[in-house]
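What follows is a group of structures, each given as structure tokens.
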Structure 1
Amino acid sequence: MMPLLAPEGPRILVDHCGIPTIDAGLDQPGFRAVLELGATGRAFIKLSGFVKFARQPAPYADAWPYVEALVDAYTLERCLWASDWPHLRAPSRVDYGVLLNLVLALFPDAKARRRLLWDTPRVLFGF
């Protein structure tokens with residue numbers, strides 16, 4: 001689909017970290033394409049959906065390298081944290097408190113969290 005997403009087209013919002021296949025590693029073609037999309041500067045990505053693609057239970061440590069790669073590719077100016085509420089079709093119970101603790105663990109810097117939780121969504125959604 002990448003050729004269809006011309007650089008001059010509309011902004012794009014990718015959900016659930018692009019749903020990588022954890023066992024396929026960071027260099028899997030689909031995930032590489034999601035990272036390349038971040039380099040265009042007109043795509044945003046939701047850091048979310050860990051319960052849907054992580055192989056380990058919360059706090060989903062096997063997903064963390066994917067989050068780091070996405071933040072590197074998209075920068076915090078185009079990353080948003082998402083809770084996935086109402087957790088439709090989640091394979092297991094999702095605890096919102098765990099997700100709040102996860103954002104604190106992954107982004108210990110208060111300025112980075114503000115960008116992720118407020119500044120970037122405000123810019124993207126215009127509020």
Structure 2
Amino acid sequence: MTEQTLRPINIQLHSRSRELELEYANGQSFHLGCEYLRVYSPSAEVVGHGPGEEVLQTGKMNVGIKAIKPVGNYAIQLEFDDGHDSGIYSWDYLYRLGTEMQQRWQNYLSRMEAEGANRDPDVQVIKLGL
């Protein structure tokens with residue numbers, strides 16, 4: 001795929017449903033939830049500075065996007081309502097998030113379960129070693 005193929009022709013933020021809609025010239029479109037985009041932010045705060053340094057993002061179920069800013073001709077920066085705004089989402093990365101959404105989301109849910117964490121910001125989980 002070329003860079004032109006991976007660049008969306010239309011980006012719409014649906015605030016009520018908390019989804020970012022991406023449309024492509026090849027007819028593909030993706031509806032990516034704000035929570036999904038937040039927990040898979042490409043920022044160092046989330047992915048760390050190398051393999052194995054990823055930080056599981058918890059309590060992001062109700063997160064929304066406040067603003068979308070273009071970054072040159074290659075990416076967008078999303079400003080989330082929880083204050084996170086340091087991730088630069090390249091066209092390539094957004095396209096991968098769309099095509100790999102089911103697998104990535106299941107991986108996220110599995111990690112949450114394995115660590116006894118919760119998506120709901122109003123639920124605090126304490127794991128006791130019994």
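Bear in mind that the values in this text are calculations on the coordinates, not laboratory data. These figures come from a predicted structure and were not determined experimentally. Cβ atoms are built from the backbone, for glycine too; each structure is taken alone.
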Comparison of 1, 2 by distance in nm of label points 7 Å out along Cα→Cβ at positions 17 and 49 - largest value held by: 2
Working back from -7500 (helix-only ellipticity at 222 nm (-39500 (n - 2.57) for each DSSP H run of 4 or more, over all residues; to 500), computed), options 1, 2, answer is structure 2
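Output the label of whichever structure in 1, 2 has the greatest value of relative contact order in percent (Cα under 8 Å, 6 or more apart).
Values: 1: 24; 2: 20.
Top value of relative contact order in percent (Cα under 8 Å, 6 or more apart) goes to structure 1.
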Parent structure of the calculated result 9.0, given that mean projected area of the Cα convex hull in nm² is the read-out and 1, 2 the choices: 2
